[in-house]
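Structures given as structure tokens follow.
Read-outs: derived from the displayed coordinates by stated rules, not from any lab. Since this is a predicted model, take the numbers as computed values, not measurements. Cβ atoms are built from the backbone, for glycine too; each structure is taken alone.
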Structure I
Amino acid sequence: METSFLDLARQGKNDWWRYALSTVVILVSWLGGSVVLFIPMFAISLMSGSRPVPNPETGEITGVDPLLLVTTLLLSFLPLLISLLLAVRFIHQRSLTSLITPLPRIDWKRMAIGFLAFGVLIGLACIVEAFLFPGRYQFTFEPLETLKFVPVILLLIPFQAASEELVFRGYMLQGIGLLTRQAWIPVTISSLLFMLLHISNPEAQTNTVLALASYLVSALIFALVTIRDNRLELAIGMHIANNVFVLLVNNVVSTLPVPSVFTVMELDVVYNLVSLIVIGVIFYVGLHLSDRKADPAGI
């Protein structure tokens with residue numbers, strides 16, 4: 001019988017102090033690495049004659065070249081990913097694969113399926129929104145501006161999205177699962193923590209309650225799909241698709257100021273939340289119908 005995804009945490013060493021030590025190592029490495037990366041970004045901006053100014057009310061940083069800002073923001077997740085993998089390997093003495101799947105190898109094809117399926121659903125949601133609200137989507141494609149972001153987005157978004165999935169739907173979901181046999185508890189706690197991580201995003205400043213609800217729903221979708229599929233590849237692919245989509249459609253208020261093909265001139269948090277719930281239900285039902293094997297976690 002295939003091992004439950006949550007039970008993979010029982011591999012290696014799982015003393016409470018190891019989780020405490022790993023958490024400190026990961027947070028210090030992530031925050032320290034981010035500072036190291038942001039210092040040259042501010043220095044480069046100042047030398048170019050700009051004056052970088054973080055806006056605590058909107059969560060945006062003005063006065064920085066958008067390409068430099070996006071590159072720095074995405075690179076800041078590499079210390080998180082590296083420190084997580086080192087903690088799992090040397091503090092918990094577990095295989096890195098155990099964060100993703102109970103099988104011997106990672107299923108890259110399944111990751112691609114998650115990417116394509118979720119990307120199509122997001123695209124359909126955008127088409128419906130454009131139809132319901134004429135004029136909200138503006139064609140803003142400027143080839144030279146948009147294309148210079150393509151290598152950065154395609155290269156770094158997979159690391160950024162995979163980092164968040166490995167932390168919240170891998171390490172954290174499995175770790176909390178050691179404390180209870182009820183799968184909904186680690187799903188809920190890890191999703192709430194994921195939501196709080198994004199509280200300073202510019203999108204969350206427009207309507208904090210509904211924007212955070214959207215982050216919570218997306219986290220719940222990724223977690224439930226992970227438990228249902230008994231592996232993390234689908235969720236990683238879904239998360240990458242969600243973030244890479246910024247090249248095609250971006251909001252006028254966005255964490256990543258990427259000049260996309262279409263720009264949504266009004267951030268509709270209500271539509272975003274409702275469409276996300278619909279997308280999540282469709283994806284989950286589709287997964288259930290395509291794979292009727294027993295769910296080892298009981299969801």
Structure II
Amino acid sequence: MRLILNADDFGLTRGINRAIAELAAAGALTSATLMASGPAFDDAVAVARAHPQLGIGCHIVLLDGIPVSAHESISSLLGPDRRYFRPTLRSFLAALLTGRIRSEEIEREAIAQIRKLQSAGIAVTHIDTHKHAHIFPAIARPLLRAAEQCGVRAIRDPFEPAWSLALHQGDAKRRAAIRLLSALRPRWHSLPQIHDHRILTTDGTVAISATGVLDSQTLSRGLAALPDSGTYELCCHPGYNDADLDRVTTRLRAHREIERDALLAEIPRLRSNPTSPEFIHFGTLQPTPNETTWPDGQLRTEN
């Protein structure tokens with residue numbers, strides 16, 4: 001069994017960066033996703049360089065944030081002020097479902113965000129999205145094209161596995177929404193880059209439903225429920241609740257410190273267990289055992 005320990009929102013504040021650095025040094029993280037337009041981007045790049053064992057992905061922001069591209073080139077992604085992305089997931093989805101968001105502009109902005117990280121010397125291991133927006137195939141399609149153009153080989157599987165949801169962590173309304181969105185999974189996995197293994201992914205992401213309640217006890221229960229086989233990602237949001245965090249829009253404030261403390265307590269304990277998972281990041285993600293790489297570079301299932 002393989003496990004990726006990934007922190008989102010890298011680059012949002014220096015306090016989040018500091019927590020990620022501390023967790024990486026303690027072996028309590030293997031991966032983090034960096035926001036290209038985050039206020040603490042340069043500081044995050046310095047942290048990434050100081051911790052080369054940490055895989056760094058691009059946390060692509062398409063709502064509730066600042067674009068990297070010229071505004072006139074991504075006009076369908078912008079909110080009412082025509083300077084920032086739409087501020088809420090609800091407004092973003094309303095525009096998506098009514099056809100007001102252009103696929104080519106999603107791809108353009110994703111490429112700009114990935115390229116910003118690469119230009120800073122970051123070897124981007126994978127992509128994911130703010131608010132898990134790529135759970136919708138209409139968003140995932142242009143993001144996968146962007147990943148291929150930028151040479152990025154992996155993407156977060158945005159679906160929480162049934163065994164993790166069965167732990168009943170987090171708010172019941174959030175769990176119900178996650179279960180409802182699970183209906184998109186067959187369409188998501190049939191996307192050509194995923195289906196043909198040109199872009200690799202995991203078997204699911206653990207603790208999406210626990211976002212905002214991921215304390216030590218909740219994390220311990222989730223880790224104890226990990227299956228004996230497969231590859232999963234644990235998604236978390238550690239940080240410090242400081243003055244810099246007060247200046248940004250986020251629903252996760254005091255709980256970021258609770259998540260940091262939980263990871264520092266539970267992950268070293270798990271690592272000390274003789275039957276602990278193999279800890280990896282997306283840059284070391286490999287095909288599942290029943291797949292093989294052929295000379296043309298494509299992955300095919302062995303019969």
Structure III
Amino acid sequence: MTGVAPAAHSQLSPPQLAGLSADQALAAVGALGEVWYSTDSCRSGEFDGIRYQADGNVLYGVVDVEEADFPAIHGTLPLQRATESAYRRIFALLDREGYPYLWRTWNYLAEINREVGGMERYRQFNIGRHDAFVASGRLAHGNVPAACALGTTRGPLTIAFMAGKSVPVPLENPRQTSAYDYPAIYGPRSPTFSRAAFVHLPGQELLLISGTASIVGHRTMHVGDIDGQTRETVANIAALLESANHQARAMHYALAELRLRVYIRHADHHARVQAILEELVGPGATIAYVQADICRADLLVEVEAMAAHPMGNC
């Protein structure tokens with residue numbers, strides 16, 4: 001499966017940006033969305049509110065959850081309950097359809113940094129996600145999916161995901177504390193994601209890099225400095241690539257070949273971020289820019305990335 005296969009092949013349309021509105025796209029190379037193709041036939045379905053498409057190796061899905069359907073109960077806030085419900089349903093679908101391994105998730109929630117009921121909404125989300133992993137018999141540390149979590153101005157909690165039949169290979173960044181090992185100052189439950197992951201399909205290796213930001217160890221660097229945060233983010237991605245290249249089954253990965261999606265908190269920072277990325281990554285890089293809030297209030301930019309390499313059957 002590849003994002004650059006001929007259009008004559010069956011089409012899978014992953015809803016990575018399902019939670020973002022078109023007016024959040026910033027003018028740049030790339031688009032608010034993408035299409036992947038499969039050499040296999042594809043099928044579509046719906047299960048417990050989840051819309052999905054699948055071929056013989058991969059399943060994509062998306063679920064929208066209205067928080068109003070989950071009133072607070074015994075101190076458990078609506079977003080926490082909605083998140084746990086959504087992930088429990090996702091795992092139930094994967095078990096039913098026979099795609100047991102969750103590879104990548106894209107999480108979009110309104111007002112991600114706002115405090116409600118005495119707790120930031122992103123931290124509420126992390127509790128619900130963690131509890132669903134545990135309740136569904138999944139690991140909450142170690143071999144967890146690549147992921148990102150971004151803020152929208154309005155709308156439901158939207159979770160898009162990619163799962164498969166092969167075990168992913170998680171990757172961590174030597175410059176950063178693993179997110180699932182963050183100290184308690186970042187909330188009652190640590191974020192449940194790996195910094196990146198390899199997934200292997202017949203004849204192909206995919207590198208999926210999670211949302212990456214200006215964090216060294218577990219601390220935000222260059223607070224208030226968009227130039228510094230952008231450069232630190234690229235340094236983190238470069239460190240991830242170095243780690244990845246020690247485990248890659250195919251050829252080595254290079255920064256310039258990555259397909260990047262860049263989330264910028266303030267639209268007026270777009271020009272500066274674009275100039276720095278063109279300097280560090282290269283002017284011909286494939287980059288889409290989107291205005292969105294980031295999971296920490298002091299973060300100004302986040303970058304996710306992917307690449308695919310051909311290889312012998314694995």
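One of I, II, III was used to compute helix-only ellipticity at 222 nm (-39500 (n - 2.57) for each DSSP H run of 4 or more, over all residues; to 500), and the answer was -7500. Which one was it?
Values: I: -19000; II: -11000; III: -7500.
Label of the originating structure: III.
Comparing distance in nm of label points 7 Å out along Cα→Cβ at positions 85 and 197 across structures I, II, III, which is largest?
On the way: I: 1.7; II: 3.1; III: 2.5.
Going through I, II, III one by one, distance in nm of label points 7 Å out along Cα→Cβ at positions 85 and 197 is largest in II.
Check the numbers for distance in nm of label points 7 Å out along Cα→Cβ at positions 45 and 285 across I, II, III and tell me which is largest. Please list the in-between numbers first.
Working: I: 4.5; II: 2.5; III: 3.9.
Biggest value here belongs to I.
Where is distance in nm of label points 7 Å out along Cα→Cβ at positions 181 and 237 largest, in which of I, II, III? Intermediate values should be presented prior to the final figure.
Details: I: 3.3; II: 1.2; III: 2.5.
Greatest value across I, II, III: structure I.
Comparing FRET efficiency 1/(1 + (r/R0)^6) of positions 149 and 221 (r between Cβ atoms, R0 = 30 Å, to 0.05) across I, II, III, which is largest?
Working: I: 0.70; II: 0.15; III: 0.95.
If we compare FRET efficiency 1/(1 + (r/R0)^6) of positions 149 and 221 (r between Cβ atoms, R0 = 30 Å, to 0.05) over I, II, III, the biggest value is for III.
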